[in-house]
Structure formats: structure tokens, C-alpha cells
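There are structures below to look over.
Nothing in this text is a laboratory measurement; each read-out follows from the coordinates by a stated rule. Since we're looking at a predicted model, the values are computed, not measured. Cβ atoms are built from the backbone, for glycine too; each structure is taken alone.
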Structure 1
Amino acid sequence: MKTMKRLALIGAAAAMGSAVAAQELYTPNLSYRTGPFAATGIPLMNGQRDYMLMLNARDGGIGGVPVDFEECETGYSTEKGVECYERTKDKALVTQPWSTGITLQVLPKTNVDQIPILAPGYGFSPMTDGRVFQWAFNTPATYWDAMSMILQEISGGDLASLEGKKIAHLHLDHPYGKEPLPLLEALGAQYGFEVLPIPVGISEMQNQSAQWLQIRRERPDFVIMWGWGAMNAGAITEAVKTRYPMDQFVGVWWSGHSDDLQLVGEDGKGYRSISWSLPNDDAPVMADIREHVVGAGNSLATEEEIGEVFYQRGVVISAILAEGIRVAQERAGKAEISPADLREGLENLNFTQARIDELGLTGLMAPFSTSCSDHAGHSGAWMLQWDGAKFVQASDLLQADQTPIEPLVEEKAREYAEANAPWPVNEACDG
């Protein structure tokens, strides 16, 4: 409550007492509404956009300053993503790359440009190390967190039970798809299960007959999918066609899009996807979006889409950014913040359950907090399961086992810094 009162005062000062007109908070989004990944990009971007439009309509923005949530279309192309970054960086408070490939390309640039990267639940997993990656944030959980939680779930909580089993990693042949392999292979060596990497090229996404022929031949005990866009629908369709047991087929959080499962309907029953967000139409924020954005005719989303996982995850993503801006304003004592101020805000997120409820996000996300050393927060996630018509919650909140992850983060962060020397490290950060 104190925070909201202080921000109200900041907003009032910006509106009444400033000799210079309040500027907009420029938070560009490197979107992908076109191309082979548009099916997943569109609902995510719509959810993000509608949350910011709601804040502008309901609150006049954040701290009294309107949000300019401009999109720069990349089509998920790394080259176009870098062009969008360069085009927007002069005014930007933040960059939202929306691709692990783009993230890796702009990561070294942000040290020079001093612009925070916000990559919620994606990007280079070692970015959680805020000492090394001072300008990068992959809140609320990393891909290595996701793999840890998936393995815990399919093993019944005991990875030793996977000994002698075979796990296929069906993945987009792209930095995103390869990201969890270091942890998966390390755990396979530790616990005695075989890892079978099966890449899917972008040109093969809609015709994965070769990959699923390999799965039929190898007969893995589980298939873990790191898919995106059209790849997800192609894989789920092939799994049904080849009669692979759907309860042994599990996807990362970007492979849990309702539209992909609706293609197979009842035949997809049992498929699971780890998720750091939950769909909850009854969350108060959803009513506010319907009142201020949908009801005003300003949303690009369909009514069906608004009730689904990806749209509502987009809402959560923009809520994380907005909270980072609010915290930055509070700490800086001003409404018009700089990228450096926002970095401090993102390093001091504290999504307690009380704060989640206050923001109207009840039931959509789990509590987490960040610090100068922890840029992810490791919120945990739930397992969602397709019931034949929709995704439903199928587990309590899971938590990643950080025991094997932390040394891997330290190792890979150090390797990255050495490979990109001279690389600044925040030695003063004590966590």
C-alpha cells in the first residue's frame, strides 16, 4: 500500500509539478506475429499488449507515465531481431528479444548500450547469474529449471528411477531447442539414463515423419519436446498418428499451446506441459482487461484466445515488466526512469502472494523474487495436462533442483565471460 501511495504521489508530481511534459515509458517488444512461429507468437503478444493497454486506460500508465508498447516485427528471424534492437535501442528502457537466438546476439551489446534484456522463461539459462550477466533477466524460471522439473515429474520425484530408461529430446534445431541439453546430458550420465537428441529443422516442422519413424524404432520411455510454433502441432499430430503414449509425451512451457492440442482433441488426452503460469479467467486482472481493453474494442485477441494459456502468460509477462518499472520508480524517486533504473527495479522484484493478489494476478503465477545475483527468481512451475478439450492443472507447484544447476550456471557463465573477454563482472554483488 505504501508503494502505491508513493507512486501516486510520483505520478501526481509528474502530471502537475513538472515543467517538462511527461514522456512515455518506451518498452519495445520484438514480436513475431508472422512466419512459422506466429501461432505461438500472436496470443503471447496479444496478452502482453492488452495488459499494457489496460494500465494506460485504467491508471494512466505506470506512476502516471503512459507506456509505449511498440512492436517491432521479427518473424522470429535473428537477423531481423538484431535490426529491431538497433532501431529501438536509443529510446528503449528495455529490450524483449523473444528468441534465444536473438537474445544471444544482443546479449553482448547490452553491456555497452546498458539496456536490460527481459526474457521471461527463455534465453541463455546462465543469464540467471546476475554477477556475470548484469543486464539480462530470465525471470521467473530458466530452461534448466524446466528440464529439472520435467525430469522430477516423469521420475515420480526420484531421478534414480530413470536408470536404464531412454529419453528422447525432440527439439527445434535452433539455440532454443538445444539450450536444455547440457543439463539433460549431465543428469543422464549421473543417473544412468540414455539421452536421445532428435532435432527438427525449421523446414521439417510440419512434416516430422523421419523424426517419428526414429521414435517408433528407438521406442523411448519418454519424449520431452522443446518445440515452438508449427513444430508443436506437427509433433503432436505425428505422436497421435504413430500411437505414441501421450502420457509419456511432455513439453516445455512453449509447447503447451491450446490450439496445437485442439487439432487432435480427445486423441491428445494425457499430453503434459510444464508451465510457470496457469490459466485463470477468474483473476481480477482479466476482468480489468475485459473492461478497459476488450470492451473498448482495442484488443486484437479473440474471445477464445483470451481464456487460454498463452494469452494469459503474455499478461503475466507484461505484469513482470510493469512491476519492474514500478519498483524502479519507487527506488529512484521519479516517474521517468532510465534503463539503469529499470535494471535496479528488475533486480529487486518481490512477487509475494500478497503482491500477486494486489495486482489482480491471483492464480496466474507463483511467488518469486530477484536480486543482483539471481536474475531468474526460480518461481517453480506446474504441470498442465490436456484433458481432451483444454489444459488443466495436473500437479502442485514443482521446484527445480538447483544442486546440479548452480555449478553448471557458474561454469557456463564463466566460459561465456572468458570467450567474450573483456567482460564486466559485478564483483560487488553479494546476492
Structure 2
Amino acid sequence: MRYGDKDKDRVKEQAGGDTVIFLQNWRRQVRRYRIYRISLCAALFLSFAALAGYGYYLVDSSIPSVIHVRADEEESFHLRVPAKGELISVGAQGESNIPKGAVTIDLSEPVTLKTGSTDNYAMEVKLFGFLPFKQVGIRVIEDQELIPVGVPVGIYMESDGVLVVGVGSFQGQDGQSHSPAKHILQSGDYVLRLNGEAISDKESFIRGIEECSGDPQIVTVERRGEEIDLQVKPVRDSNGAYKIGVWVRDSTQGVGTMTYIDSEGNFGALGHGINDVDTSTLMEMYDGTLYRTEIISIQKGASGNPGEMTGMIVYSDENILGDITYNGTEGIFGCCNQKALQLTENQPLPIGLKQEIVKGDAQILCAVEGKPKYYDIKITGIHLDHDNINRGIELTVTDPELLKITGGIVQGMSGAPIIQNGKFVGAVTHVLVQDSTRGYGIFIENMLEH
């Protein structure tokens, strides 16, 4: 059978259409393949970057920025990282096994150092022996013993200046809402002076504003370490008193645990600083006092609820245990009186440096049953160079008796001493909100650095 001209044209047209459709489908497939290939490459790149970042974090947290060693003693540590360190002496040379000049050590192997009493070193760490990575200081310290206390104490602190905890509004005499300090003062500001006059408490600050006669006021504040002068114009409220619309605080109080007392009668407590509850700002302390306290109730910790020890503090002279002289990231510190020294009968223990801590069994000392007692825990993680020094130690409470009483770690136990292998290695600082059996601690050497 022969096709006519029209049939031939129809066949050609159909064939041409099929070719066009084929080419369109092929182009779509090519585009899909390109998109797939680009997506795969991007996913591989991101995975590699995430893996490299995590590896960097692990190596970085395994190499402390500072390594403490005891004077005139052999100290060993094993960082287990693929790196080499170049030691350079920056202090006098004593009885040391480290030659003068630059010395290279392999940080993937155990390292033993013996330094003199006045030695200090800087160590340039290089990954794989050639990639510059980190500067590490090796500081020599005198060996010492501390008395572990583990007793709850009452804390009262007055701030250096008046802390602004919030800025709000009020109704003026005109019936309108006013907020004179808005966009001028900020939560977390410390008010130091009003019109050049020093401010020591919130009463004097409030009184100074009320007696201003409506004139603009120069408020000198400390903000993120810098002193600045701000001008605020007070407005009369509905009762006729001049206000600027801020909430302020000049003191704080609470319950924590005393960690240690040293041979000179100085104490350390909490293992973390005291922050304002509203602003989370570390309080700049003017004065502080430590008081004897009695625990009257314990709310057990549970998932989502860390629990709490509630103490009764009587602010009287006979209950004073000492003066607080410093509030910092590492805890609160000061000087004890004789009453504080009578809180514990424990004998002094040698300190354990962070490179000596191992994962496994340990104990904490706390007084949840009236008197300080040791309870079993396990150290589950050791972060030699954690970004947050208050979380260098990870721990889990395993003692059945403590779990029965508190459910694990509760608020008020911050500062409880951590003991391992007969050495004082740290203090409890935080609890995991979702699991009250787990928490964190600070290395004792960090507390002693304040």
C-alpha cells in the first residue's frame, strides 16, 4: 500500500512532533540531573563542613587554653589529639626536665613535665605538626590543700550602684501614659551617679528623682563596662511625684553551698557568679555577707523542674559566717570567721588538676540531711576547654539515698564539692532542667583563679 502526499506529510509532521517532545523531555531530564547533582554536591559540602566543624570543636575542647602544673613535681597529661606543641620558656628556669629554648612535644602521646617553682611556658599547638591551631599557657602553681565544706549558707549582697531591671510607663497628671527613660536607660545598666552625686542605694536614687523639680537629670551609668552620661527629664505621675519610669534593685539574697575553706580562712562558694534574676547580669558587688542558714524544705527535682532547697536566713550578727569580697564567674569568695570554721569536721584534701580527672566514680559533699555527707556520682564528661568554665565537668547522681531525697541536683546545691580518688577536683554548678539526675561542675583550679 502506497501513501499519498498528504499521508507522507502527516507522517513527517508526526515524526517531527515526536522529535520535539523527545528533545523537550531530554532537556527536562538534563535540568533535573543538574539540579540533583548541584543539590548532592551542596549536601556533601555542608555535611563535610559540619563534620569538620564538629571535629574542630572536639579537638579545641580537648586542648585547654591553660594547663596548671605543680611546682617542682612531675606532672603527666594525655590530650590524645593529633597535634604537636612547641614549648617556649617565658619564666625563670628552675629544677625542670624541659631544656632551655623551644622544645617540641607530641600531644598524641602521654606527656610528663617537671617544672621549677618559677617556671612558666607558652605552647604553640599545631595540628598534625604543621597547622597553627592554638596558644596554650602552662602555669606553675603551688600545691595546696582545701577543706571541703558542703554546707548551705545564706547570701546577702549589695550591688555597686543601683541596677536597672526594667523600663516601663506610668500615668501622668495629664492622664496620658509617660515613659521618660524609654530608649535612654536599659535593663542591666548600673546607675552610679545622679547629677554627679554617687548613688549607693535605690532609696537615694528615687529620692533624688522625686526632688528634681522637673529639671532634666544627668544619670551616669555603667553599661557593658563603659561609663556613660544620659539625660532624662522626669514627669509628674498622677500623684504629683516626679518619676522617670524605671524599676531598680540594689541588693539580692539567696541560698547556696560553701565549697571550700583554705588554710588562711578564705572561702569559695557556688562555683558560679550571682546574676540578677531579671536581667541575668552578673552583679557588681559593693558589699556582701555570708549567713548561717537552715534548710526547711526540699522540693524534689523532676523532668522540667530542677527542684529547690529552701532555707531560712536570720539576718543577725550572731549568724554571720564571713564577708563576701568578690562575685565573679567562678563563684563568690571572701573571708570566714570562727563560726564558719566550725561548720565542718572534714580534713583538708589535696586539689586535683583537670588533667587528673577521669570518667567514672566520684562523690559530692552536701548537707541535704542536716549534716554534710558524701553521695555517689559518676563523672560522665570532662571538657578541658569548654566555652563555659562552669560546665567543665559533666556528672550524673547515682546515689539511691540522694535520689530519694532530692531527685538528683536541686537549686541550692551549687557549690557542693566534687571529690575523686581522694582529691578535691571541683564543685557542682548546674542541673539539667530535663533530667535532674544530671548536671555540671567547675574545675577547682578555675575557682582558685578568681
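Matching task: -13000 is the computed value of helix-only ellipticity at 222 nm (-39500 (n - 2.57) for each DSSP H run of 4 or more, over all residues; to 500). Pick the structure from 1, 2. Don't jump to the answer; show the numbers that get you there.
Values: 1: -13000; 2: -6000.
Answer for the origin of the read-out: 1.
One of 1, 2 was used to compute distance in nm of label points 7 Å out along Cα→Cβ at positions 75 and 355, and the result was 0.6. Which label is that?
2
If we compute distance in nm of label points 7 Å out along Cα→Cβ at positions 267 and 403 for structures 1, 2, which one ends up with the highest value? Let's see the in-between values first.
Working: 1: 4.2; 2: 3.2.
Looking at the calculated values, the largest one is 1.
Using relative contact order in percent (Cα under 8 Å, 6 or more apart) for the comparison, can you identify which of 1, 2 gives the largest number?
1
Comparing 1, 2, where is distance in nm of label points 7 Å out along Cα→Cβ at positions 235 and 339 highest?
That would be structure 2.
Which of 1, 2 yields 0.05 for FRET efficiency 1/(1 + (r/R0)^6) of positions 83 and 227 (r between Cβ atoms, R0 = 25 Å, to 0.05), as computed?
Working through the options, I get structure 2.
Comparing distance in nm of label points 7 Å out along Cα→Cβ at positions 171 and 363 across 1, 2, which structure shows the greatest value?
2
Comparing distance in nm of label points 7 Å out along Cα→Cβ at positions 27 and 275 across structures 1, 2, which is largest?
Details: 1: 2.2; 2: 5.9.
Once distance in nm of label points 7 Å out along Cα→Cβ at positions 27 and 275 is tallied for 1, 2, the winner is 2.
Kindly point out which one of 1, 2 the value 32.1, 124 was derived from, the read-out being Rg and Dmax of the Cα atoms in Å. Walk me through the numbers before you get to the answer.
Details: 1: 21.0, 72; 2: 32.1, 124.
Of the options listed, only 2 reproduces it.
If distance in nm of label points 7 Å out along Cα→Cβ at positions 51 and 211 is computed to be 7.1, which of 1, 2 is the source?
This figure was derived from 2.
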